[in-house]
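Trainee: Each structure below appears as structure tokens.
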Structure I
Amino acid sequence: MRIIGGKYRGLKLADIGEGDAQAHLRPTSDRVREAIFNLLINGSHALPLDGARVLDLFAGTGALGLEALSRGAAHCTFVDDGAAARAALRANIEKMRAMGCTKVFRRDATRLGENRGPGFSLVFLDPPYGKSLGEAALGAALSDGWIAPDARIIWEEASPQLPPAGFELLDQRRYGETHVTFLRRKEAP
């Protein structure tokens, strides 16, 4: 696993192989991460990453959030309640020397609590597959003020996901066993 593009392109991240099923660690492959960022940067619903605030829910190794930082995002907050995930994540943050522009929360992503800062313009959501945690996490993030208006959400799952209330579907792609759903937060009426 490595950083695909940007300032830290080629940086090798902590090696966890195919992941750790017990710890629900299933890192996004380099190929899928590259496809996600190509669509995010060059797609019809592109989002400028320069200066973006990123929220990485069910962060695991943090590869998605760290990739965003490498490509110009200003800050990334990582949320994961697994000890193995946070250990890999902290090792990856140190490898990238990104301590000053990151926060790591040991928290259940479906019960975030109130956000006390500005909302995030880009949200990565990679819950354990098939457990219906993604919609609960998005609902919590939206109701607790974590998601900025017009934010983009990149949601990985084992099957295509329907947009929950408050979000609109922008695109869906399949990469092997991974389905990626691109959403945008709708403006409140």
Structure II
Amino acid sequence: MKFTETKLKGCFILEPKIIKDERGYFMESFNEKTFSEGVGQNITFVQDNQSFSTKGVLRGLHYQTGEHAQAKLVRVLHGEVLDVAVDLRPNSPTFGQYETAFLSGENQTQFFIPRGFAHGFLVLSETATFFYKCDNFYNKDSEGGLIYNDPTVNIDWNFPKEQLIISEKDTILPILENAKKVW
């Protein structure tokens, strides 16, 4: 597994070693020891989540606050997505900046997003199955969100706005200036 830290300290792109032959392929998608060494910290994942979406679905940008903050290790089992992490750590030199990763069932790339980040993704293929591990349990009272088109963060989704499919809940999320603090 190759680990590449992004411009956002603590966020990593993970590229697995895929062994292919005439039967298909094999890869190790997660190994606790390799992962801990690769990201430089011990993370214990406690919950796995999976979603299925169609082209144009934009989910996010979501996060958990305080003691319920979550680190996530995300990947796509089938399809293609543009995955986005936004740094919301108040004392971070990259506060308000974002990083993207192209994740697909074909490239098997993963994206590690530590606590203190908002996260979202946009489905680029006809359908996508998205899978992620969390290091903390979901807590409704600790939900936070950031509007996908915040003018300060200015995420380039590289997708026609009129084709986006966004939940009502996600269309009324606040801008960065008014967003709930992560801690």
Structure III
Amino acid sequence: MRNDSDRLFVLTGGPGSGKTTLIEALRQAGYTTSIEAGRGIIRDQSTIGGSALPWRDRALFAELMLAWEMRSYRNAIERKGPVFFDRGVPDTLGYLRLSSLPVPEHISAAAKHVRYNPRVFVAPPWPEIFAQDQERKQTFDEAERTYHALVGVYGELGYELVPLPLAPVEARLRFVLTETGLV
């Protein structure tokens, strides 16, 4: 790999597109993975009665997402070998744009400064597996708009987007490992 960030792989896309299931399969296959910021923050904030929730305070939620993703990045840099992220710092920028909120300069700077492998895996909207739950309250329409916002952000930041196939998790796992040169 050319530099240290080349071993840091992002999986992004709208909610309900199978990212977290694929991240879990990568973890079970022995690879280092990160936990998705959004779900973690929602669980934590719900437990403590906090207001940094996407249905209460989107700007505060975005700030916590940024802090979470930057911590995940720092932890990954300290490890050896490949690391797979369930979203990355640029997702925060995409979230703010999608929410029609102003993007603070520090978030734009973070998205430009914190770099991952130049190829980012993107999970396209997949209506057959999309489902809402306690933490995922978005509609499928919102999931599609999220996907498009993220594709735009990562593209603007110079990443090459690699669409994940609409296929069972085992096939997606093989695809990612092949595309990353790990098998």
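FYI, it's all coordinate maths here, none of it is from the lab. All of these numbers come straight from a predicted model, not from anything done at the bench.
Trainee: Once relative contact order in percent (Cα under 8 Å, 6 or more apart) is calculated for every structure in I, II, III, which label goes with the largest value?
Mentor: III
Trainee: Follow-up question, since we're still on this one. When helix-only ellipticity at 222 nm (-39500 (n - 2.57) for each DSSP H run of 4 or more, over all residues; to 500) is calculated, the result is -7500; to which of the structures I, II, III does this value belong?
Mentor: Numbers: I: -7500; II: -1500; III: -15500.
Source structure: I.
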